[in-house]
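Laboratory data are not the source of any read-out in this text; all were calculated from the coordinates shown. Note that the structure is a prediction, hence the values are computed from the model and not measured. Cβ atoms are built from the backbone, for glycine too; each structure is taken alone.
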Structure 1
Amino acid sequence: MSGSLFIVAAPSGAGKTSLVNALVAEQQDIALSVSHTTRAARVGEQDGKDYFFVSQEHFSSMQAEGAFLESATVFDHSYGTSSEAVFSQLKAGVDVILEIDWQGAEQVRRNYPDSTSVFILPPSKEALEERLRGRGQDDESTIARRMQDAENEISHYVEFDYLIVNDDFEQALSQLVAIITARRQSMAIQKSVQAPLLTALLA
């Protein structure tokens with residue numbers, strides 16, 4: 001049985017990374033896909049764990065070879081998800097989460113329609129700006145740009161299957177877990193998982 005593909009997207013600062021990391025830490029048989037990026041590593045980030053940090057030349061070469069399930073340019077840097085890495089995990093029966101933006105989500109839905117997508121909203125614009133400032137990673141011009149881009153990002157929420165407001169973290173996490181659980185209990189999945197039982201019950 002193959003695994004399920006989940007997409008989680010949100011404007012920068014909405015808390016999707018924290019939610020996804022917490023989900024992966026507490027759930028079995030689910031893995032976070034590690035993207036390739038041309039941006040420099042931030043303090044504490046590790047190559048191969050947080051991202052595969054590559055040059056623009058290397059990234060463009062992979063793109064030309066069709067190696068990415070999705071790719072996008074965000075804040076002047078390129079990001080991409082390796083098709084081979086994702087599909088090898090799915091084939092092994094592992095559920096995979098893609099933490100990407102709306103552009104990438106659109107490409108994944110086109111290339112893999114059976115994916116399940118979730119959009120994370122901040123509780124307010126004020127909370128979003130406060131979180132961006134609290135990270136201490138960006139200067140004022142970058143924060144202003146992220147806030148400007150957030151409105152465009154949020155406008156694409158209607159394209160997703162599920163919507164979560166990340167106001168209370170634990171509540172948002174439980175809602176995300178519920179979505180994963182619901183997908184795993186769907187008829188398409190359970191018909192395969194419970195095949196021996198169904199055969200015995202109907203014999």
Structure 2
Amino acid sequence: MPPYRGLVLTSLLAGLGLGLSLIVAIGAQNAFVLRQGLRREHVAVIVAICALSDALLIVLGVAGLGAIIERADILMVTVRIAGAAFLTWYGWRSARRALRPGSLATEPEGSPPLSRRAAVLTVLSLTWLNPHVYLDTMVLLGSVGASHQGRRWWFAAGAVLASALWFSALGFGSRRLRPVFASPASWRVLDLLIAILMIAIALGLLRGI
């Protein structure tokens with residue numbers, strides 16, 4: 001393999017590896033994708049929004065905008081407060097579902113399906129009101145990508161690919177777990193865990209102000 005091609009592959013794989021290590025971590029966005037994947041509701045739209053949002057943020061970060069965001073203290077504080085408020089509300093909804101046995105059946109006569117509009121607004125909020133997404137994609141991936149100099153866009157391509165692969169696997173692959181969630185009790189446990197996760201993240205955001 002010619003030296004330049006080897007360096008390009010190295011940058012591509014570096015972006016793929018670092019991207020996966022950041023995206024795979026359990027978070028509010030992943031929890032929502034998993035839940036909607038299990039319910040088979042608007043999965044393609046949700047996966048597309050998550051992957052495209054990450055792609056945009058990664059490109060902006062590698063282009064140099066991450067350094068500006070890192071110094072925008074007022075912006076980050078505003079995002080933290082808005083994100084904490086939204087996550088608290090979402091966690092409360094999940095806790096309410098977990099505590100109401102009759103609302104968790106997976107059949108149509110159970111809890112009503114989430115509308116496409118509601119699903120889109122929720123995933124956009126979980127993505128763009130999360131300050132960690134800016135720190136991970138724009139600041140961290142952007143700064144590491146810059147170190148690859150002339151091959152930084154190959155690094156960015158690897159990170160974008162990692163995001164697309166992960167969200168596709170999580171959204172569409174979660175269907176294989178559907179037998180585990182055949183009973184309302186399993187959904188109650190999942191929603192309770194999601195509620196705890198959302199509240200914990202919200203508190204973490206407020207502590208960082």
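Worth pointing out:
- When P(r) over Cα pairs in 10 Å bins from 0, in percent is computed across structures 1, 2, the figure 9, 31, 33, 18, 7, 1, 0 traces back to 2.
- Label whose coordinates, when helix-only ellipticity at 222 nm (-39500 (n - 2.57) for each DSSP H run of 4 or more, over all residues; to 500) is calculated, return -24000 (choices 1, 2): 2
- Looking at distance in nm of label points 7 Å out along Cα→Cβ at positions 10 and 114 over structures 1, 2, structure 2 comes out largest.
- Comparison of 1, 2 - label where mean count of other Cβ atoms within 10 Å over residues 34-41 is highest: 2
- Per relative contact order in percent (Cα under 8 Å, 6 or more apart), the highest-valued of structures 1, 2: 2
- For 0.30 (FRET efficiency 1/(1 + (r/R0)^6) of positions 98 and 138 (r between Cβ atoms, R0 = 30 Å, to 0.05), calculated) the corresponding structure among 1, 2: 2
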